[in-house]
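Structures follow.
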Structure 1
Amino acid sequence: MKLLVVLSALIALCAGNAVPLVPGDNSHYVEGESRYIWMPDGEGVPYLVDLQESADEGLLLNRNGNNNAYWLYTRLNPTNPQVIVHGDANTIWSSNYVASRPLKVIVHGWNSNGNSAMNPLITDAFLGVSDANVIVVDWNALANGFYVSAVRGVPSVGESLGNFLVWLINTAGGNWNNVHLVGFSLGAHVVGIAGRVAGGQPVRITGLDPAGPLWGGNSNALDANAGAYVECIHTDGGLLGIFDPICDANFYPNGGRNRQPGCWISTCSHSRAYELFASTVINNHLIGRLCDNINQARNSKCSGDTFQMGNGVLTKRG
């Protein structure tokens, strides 16, 4: 009997550390146990990530939140960004920033940059329905390192973003009741930290499938204290995303897990979060129902009150 237990433990250990060979296939993955997982870059291409590799201390020393770039888009410059430099007020005065407009902030995830697919998709959606200031945060200097290094660097990126927003509003004007932060994957945790640094003043924060690997029990993770209303859209829970209801409102489209409709590799389900969100900004057409428990959400068996998922409505609460 003891021999059987030892053999079972060895088999489990080998399975948890085995290198998966099929790109994008995370069927092997067990949360908190597996060493390897496939993660998509900003264009959806899967890369194999070692969750037990050492962080690049040199990268973390030289690349941090101070490297954040802030790209402003408005209806006057919907495709060509104007760069606002933290601490340089002239870069605000010479831009199209208008304090009375809503401020939308978009933050990408791992192995991505300001030009990755989610940014123009969500930017176009916001500008299509409102005359807004849209700021895309490019933190590629750190995001394009090893995943473990990027996770370690998220607090610095989020703190710098929070300080930038406080400076921007104090310098050029604005209203926290017009501020909506949107982050995908690791970017969801970035906006969570930014919101808390800003004292929870942003009126809305949206976490798009907040990154799961290495974030269980992590005090830096997105939570409901980040803003007045914090919403999560979970599409790959238990794999690349967190499944737990960490926000004020948590939406689980199609059960919130892999595989989302139309996806043939599990990494695709992760990206569905920002595609669904962009669609709701334009059409505000996806409606969830209140669940009595997490199992109802997992099995798409919820039948309670209705609530709109996503959208860009600043007065939204629930």
Structure 2
Amino acid sequence: MDFGIHIGTRGCLTTRDNIMAMASGAEAAGYAIIGVADHLIVPVHTDVRYPYTADGIWPGAPTGECFDAIATLTFLAGFTQRIRLLTSVLVVPYRPAVLTAKLLSTADVLSGGRVIAGIGSGWMKEEFAALEAPAFEHRGAVTDEYIRAWKSLWTEERPAMDVKHVRFENVVFRPRPTSQPHPPIWVGGESAPALRRAAQVGDGWYPVSNNAQILMNTPELLRAGIDRLHRAAEKAGRDPASIDIAYVWFMPPHWTAKTGADGRRQMFTGSADDMRQDAAAFAAVGVKHLIIYAQQPTLQATLDVQQRFAEDVVRKSA
């Protein structure tokens, strides 16, 4: 199992120097992946609950800050050499299919084949409206068609498509991505439609620990989710072993033990030994890539967390 960090492009990570310091430090510390969140605008008000916090409030709401995720990956590609670059996750309907295929392939070529396309269908209805994206209610079907379009553009000599939400023909798509056959597609989400999408079109499944409706914050709960994924893969006529398993622990590690609602120690809190045991427990149920949320209110605190976790867990779990 390898390790990565997830960041939101807000707060202390909205400046060139700070993002460079974070990414350079992560690469030097031995992380394999940097995941970057995706939002393009922030509504002043939203009536939709954010799925991954207990209060339903998206952490970026108070500031309204965000960078484009693919542009951020391309920037990261310019001064890093090894670390893989993950959209965590890209909201597929926000950008036209052909444009997104070109943006991702550009980042992949310029990074030397280090891009991972983490994807989701989105949750913030007001953001869809502001971007004049396809209707929020159709986001699942749009996501499926756009992914098919990406694969056609990335791999076919004369790509063409004519479906409800995507139409193109008479195009040459060059250069192709460096990653072969294309950048890996990790499907985010914990719901039945997300599992179906991962089983049918994904190279990996990328669930989050703390979806309030579908918790996966223990190895046992995640194992149950992986079992559901495998059943969906078999139904789709696919070998379950062909689907990579990545997982984001969506709370910063904490070196003082915390107790969860079930009375057990919260994962990735406590001693270094505790955290290594937590990582090993997730590896044992099938996780190949463990992403942690490292961002703090200040750059120095962020660097301290990612460095300490690297020293206590990443380097000693190899």
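For this structure, a couple of remarks:
- If mean count of other Cβ atoms within 10 Å over residues 191-198 is computed and equals 20.0, the structure in 1, 2: 2
- FRET efficiency 1/(1 + (r/R0)^6) of positions 143 and 287 (r between Cβ atoms, R0 = 30 Å, to 0.05) from the coordinates reads 0.80; which among 1, 2: 2
- Among 1, 2, structure where relative contact order in percent (Cα under 8 Å, 6 or more apart) as derived comes to 15: 1
All of the numbers you see were taken from the coordinates with simple rules; none came from a lab. Only a predicted model underlies this, so the values are computations on that prediction, with no experimental measurement involved. Cβ atoms are built from the backbone, for glycine too; each structure is taken alone.
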